[in-house]
1. Rank structures I, II by mean count of other Cβ atoms within 10 Å over residues 86-93 and report only the one at the top, that is, the highest.
2. Quick one: helix-only ellipticity at 222 nm (-39500 (n - 2.57) for each DSSP H run of 4 or more, over all residues; to 500) came out at -9000 when computed from one of I, II, so which one is it?
3. Quick one: P(r) over Cα pairs in 10 Å bins from 0, in percent, for residues 38-109 alone came out at 18, 39, 26, 14, 4 when computed from one of I, II, so which one is it?
4. Identify the structure, out of I, II, from whose coordinates mean projected area of the Cα convex hull in nm² was calculated to give 9.0.
5. Between I, II, which one scores greatest on relative contact order in percent (Cα under 8 Å, 6 or more apart)?
Structure I
């Protein structure tokens, strides 16, 4: 007998409130306000999160939390996870778009016996990250495993 997996749908809400030229405050229930707006390259401000920063950060956070979930399911004990992300904004056929996001992660394991399970989890991270599945930019995920 085939068991059909049931998937849920979720909705997320936020509000953008104009503050001044190039500045918007993002608000959502139960979250701290997030000062954002246009980056300096587009006559904005360096001290706020731009949509470009937020998109690249979304990919980075999604890959990190996806690894945490997959590692947890495999009982992988890691002592740290740290990743850096870089996005490339290019003008393609007259329109700006993020074309690439490169994420480099360093995972520190408690012991060598965890390596195989950690590698299994890492092999499935990108395909299970809903943000990388939702954007058309090329996403590269390069993890490195270290021992504590």
Structure II
């Protein structure tokens, strides 16, 4: 029989994983496409630049909750899955927040000073696209980790 503490831990892991899945799905598949359709590039970059620090902090917080609650799980395989995936989530979200986001913001500053014609073929634009693609793939990794956590906790 599961103890109340282990039940609470499993609930917190599942809740945090659900928040992670929700944030990735909502932002990457609903908000971002709408912003791309209705906002000009410079305005869209400003809006996403203001949103992303909080987006990644939410992911880091959820990952930390998964790790901490995971240590209280009764079943050893659930405990290791939660701690391992929670650590991976914190690492991915931290990498995106503290490495990729500053680089993207630096490139954004350079791109804002260029004319639209200069931006099209610029090295900065190509690097921005490449880094943006990497962060999207990392976000998909967080989505998959969240889905695995939800599946393993049920």
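1. Structure II gives the largest value of mean count of other Cβ atoms within 10 Å over residues 86-93 among I, II.
2. So the calculation was done on I.
3. Working through the options, I get structure I.
4. Only structure II yields this read-out.
5. Ranking I, II on relative contact order in percent (Cα under 8 Å, 6 or more apart), first place is II.
Bear in mind that the values in this text are calculations on the coordinates, not laboratory data. Keep in mind that this is a model prediction, so the values were computed, not measured. Cβ atoms are built from the backbone, for glycine too; each structure is taken alone.
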